[in-house]
Structure 1
Amino acid sequence: MNVVAALAGSLGLLSLILATWILAQLSKRLGEVTKMPHYYRGFYVSVACLSVAVVAHFLRMSVFLAEELGPPVFHSSVFYLCTYYIPLAVGMTLDLAIAWRYWSWLLRE
């Protein structure tokens, strides 16, 4: 059951990356029309952070499959804090801030 949950979590992270990429492309076009500064480039930083989190998630999934193999650092919670949770939080916070900057006018209308 843990393997199925890990695979589903990986698909969820990959869908976040895809949604961020689409939002970057839409924000780029909106920014070109409205002559906004190039804040959409932060979405690409967010994609990089989320990609680091996906790689860490795949490493965690490999630890689930073969606990006795691999370096001991993969069993450390500090390693996952630095490579999964922090990049995920930074990426999603960037997404929220930049999307709010570009798309908050929709809530006012």
Structure 2
Amino acid sequence: MPYKEPKIEKLYYTIGEVAKMFNVNTSLIRFWEKEFDIIKPHKNKKGNRLFTPQDVENFHLIYHLVKEKGMTLKGANKKLKENKEDTLENFEIVKRLQDIRATLLEIKDGL
């Protein structure tokens, strides 16, 4: 069995790294932080925001609802407060289906 390098996960991400992950401006990350209660970054002595992997997952969920599904911020916030588990489950299903689609397209291109 070949050696598989373990995926290194950071404990904290800077606001610039999070913005780069979603290809958005840092101002949008700060705005979403104010709008959504599920985002609670840690701040160091200088006041820099440090986001945990859980915060990044929450950003994935918010990005999916607002940018991909076209929900308003108020609607997305309400959906996350009312039934976050169902929303998260649906998001995970969509993510898996997108991965399967990408794999199938790679196989198609290889034929």
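Using distance in nm of label points 7 Å out along Cα→Cβ at positions 12 and 52 as the calculated read-out, with 1.3 as its value, let me know the right label among 1, 2. Kindly include the intermediate steps, with their values, before the conclusion.
Working: 1: 2.1; 2: 1.3.
Checking each candidate, the match is 2.
A value of -19000 was derived for helix-only ellipticity at 222 nm (-39500 (n - 2.57) for each DSSP H run of 4 or more, over all residues; to 500); which structure in 1, 2 was it taken from?
2
For relative contact order in percent (Cα under 8 Å, 6 or more apart), the calculated result is 20, so let me know which of 1, 2 that is. All intermediate terms of the calculation are to be shown ahead of the outcome.
Working: 1: 33; 2: 20.
This figure was derived from 2.
Among the shown structures 1, 2, from which was the value 17.2 of mean count of other Cβ atoms within 10 Å over residues 20-27 calculated? The partial results should precede the final answer.
Values: 1: 17.2; 2: 12.8.
Derived from 1, not from the others.
For percent of Cα pairs over 22 Å apart, which structure out of 1, 2 has the highest calculated value?
Working: 1: 42; 2: 45.
By percent of Cα pairs over 22 Å apart, the leading structure of 1, 2 is 2.
Values quoted throughout were computed directly from the atomic coordinates according to the rules given, and no laboratory measurement underlies them. All values reported here derive from a predicted model rather than from experimental measurement. Cβ atoms are built from the backbone, for glycine too; each structure is taken alone.
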